[in-house]
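**Student:** Take a look at the structures below.
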Structure 1
Amino acid sequence: MTKSSLSLASSRTKRRKEAVREILLKRDFTGLVEYSSQDKNILRTLSSLLYDSDPLVVRRTIEGLGRVSVRIGERGLEPLRRLIRQMLWSMNDESGSIGWYVPEAIGEILYNLPTLQGEYLPILISNLETEPFGAGICRAMARISGRFPGTVRPFAGELLISLGAADIKESGWAAVAMMRAGLISGWSDVPRNIRESEIEYYNFATGTIARGTPVIISSAPDCS
């Protein structure tokens, strides 16, 4: 490829990324799904936006990945399997563990495409002790358990370990996941410092970021 061809390709990638980012800022997920039908690189573009400097863009990118995955999955699951494998690789030491928001992104894909849960949820949760992904994995489990509690229950032991984590985000999200999955009978089973600490969450109903205690978050299924 010539230098001019590389420059042209780079320019197209930048414009594509800017267009998708603008759609996410508008929270136009209908438009995003339509755009995905025309752009074969949409998964790559959305993946790149997981590294955006704006936390709200990152959260809406995660939501967008879930929405787009449903449309792509109608045509075949292999592109999504390939994406999830690439994301899992980005969590290992070989890649430099750069995929900070990858657990939540994988979780959102699995939330929207439950047919892939059996294949990839065990692999995702096997990385619970891989830093810095514990909190993100528990957050993904909390999201999934709100809709598929039975899928999360087999991982009670792993979540119980995370409930005792020093990182309040990890322990907080583990508590939310366990409560939604029916793995704990009540908040009295959870240490006070966990149930009363505020953690950041994303409201999928309003597309906003807020803070709340695990007690409040667990009772709001659209919040994860």
Structure 2
Amino acid sequence: MATSLSALLEVQRIEGRIGLLDQEIGKRPQMVGSKSSEVESLKVKRVEIDGMLKTGQILHDKLELDFRSFEEKIAESTQRLNNAQTNKEYKALQHQIDGYKGEASEIEDNLLLVLGRIEEITAEGLQVDEKIVECKEEADRAAETADSETESMERERGELVEILEAARKRVDPEHLEIYDTLSARYSDQSVVSAEDQICGGCHLSVNPQVISALGRSEELVTCPNCSRILHG
């Protein structure tokens, strides 16, 4: 039985390694995908920035037209002021000009605010552009690394599958059937140690009679609590 048990331990070791490789191979697309997702998020942000710039430019153009309109009104009223015939007309035109200047000044202040905001958004857009380039390069490197690592792991996996087939043939068929049944039930190991009379699977105590059977019985010795296969 010792030979069959040793072979089972080897089968379990190989299957464990294959399982780890499968997990790592499965992670590679996610690793690359996270970088690609970051690039797409930055592209969406860039589109939003372009939208804000467009809105800001429209507002800027409108304010500039309004400002020019008031400048023309001021010029026209100033010309009329210079030709005023009466003091009343002069005062009325001066009051009108002061009003135009006040509104023009307010528009000019708003223009400066809009221009400042456009500059800030433009700078933010440039930063996003740089980040997109950087993330694309990182994504390309991640994809290249993932491809290389995946190829290496798949090659190792293929070799292990062949070794596993040979190892399984060295196990007694009845013992292998028991092992496969346990492996389907438990996500962790099916062959565990019984060190200090404790099952390495369920961590419950095992009676001395079971422990004494280890190494003597021609059959597999299993834990009476969880049915895992025990070894010394």
Structure 3
Amino acid sequence: MPARDAEVWPKGDDKFLPAKDKKFLNRRAIIVANGLINDYDFYKSLFDGKRNFIICADGAAAHLKKLDIMPHLLVGDFDSISEENMDFYKTSGIEIIKFPVMKDMTDTELAVNIAAERGFTEITILGGLGTRADHSLSNIFLIAAMLKRGIKCTIINEHNEIRAIDDKISLQRKENAKVTLLALTEKVTGVTTKGLFYKLEDAVITFGSSFGVSNEFVGDKAEISIKSGLLLVIVARD
């Protein structure tokens, strides 16, 4: 949905310009979506001491109110935000971008696209998983699509960290965590791992295969690299 179809508050200049956010030199954004968030202490730790541009997607306003965190931007068609929270953010003076209900993207994708348009190259999505498989899968596919645009996205909840790679990644050990590798393309070639129990050397993982499910850390760090394709990397714990 292009910017011209959106209504923006406060009124005035074009808030879609990347130059507006140059004070956030690390180019990192956190997007809070309206999925499941249970352990608020866990999520609060992801914000502490970090200078990130925070975008709230519609009904996720309820999560941020519980976290006592003020976003820099509220975006969506506002079909799921409460009237009380909407009034609160309108009077707070933060930037608000309202899209038509009849739109071509989810609120989360709108938020990710705005972050990308403003020049943010690392995006963390919180509340991106939940009871609806369609929204969860859509967000997982979204991080793969954004990688093709050179933007690294991570979906995080209490049990999972989900990333897509097209080259390599280094992972810090998580206690009692499993590492799963899934192909997002027809095949992923040259899959090589270090620091994992089941070592791979120039392996091929095909789309739909469970070959890369539930590997384990054997050291403090693991490294994964590929030669071609897109690979989903999931660090998960029960």
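Every number here is computed from the coordinates shown, using simple stated rules; none is lab data. Small disclaimer: the values here were computed from a predicted structure and weren't measured. Cβ atoms are built from the backbone, for glycine too; each structure is taken alone.
**Student:** Given a computed value of 7.2 for distance in nm of label points 7 Å out along Cα→Cβ at positions 133 and 213, which structure among 1, 2, 3 does it belong to?
**Tutor:** Comparing all candidates, it corresponds to 2.
**Student:** Separate question: Please state which of the structures 1, 2, 3 yields 7, 17, 13, 11, 10, 9, 8, 7, 6, 5, 4, 3, 1, 0 when P(r) over Cα pairs in 10 Å bins from 0, in percent is computed from it. Before the final figure, lay out the partial values.
**Tutor:** On the way: 1: 8, 33, 36, 17, 5, 1, 0; 2: 7, 17, 13, 11, 10, 9, 8, 7, 6, 5, 4, 3, 1, 0; 3: 7, 31, 34, 19, 8, 1.
Label of the source structure: 2.
**Student:** Could you figure out which one of 1, 2, 3 the value -6500 for helix-only ellipticity at 222 nm (-39500 (n - 2.57) for each DSSP H run of 4 or more, over all residues; to 500) was computed from?
**Tutor:** Going label by label, the one that fits is 3.
**Student:** Given structures 1, 2, 3, which gives the highest value for relative contact order in percent (Cα under 8 Å, 6 or more apart)?
**Tutor:** Looking at the calculated values, the largest one is 2.
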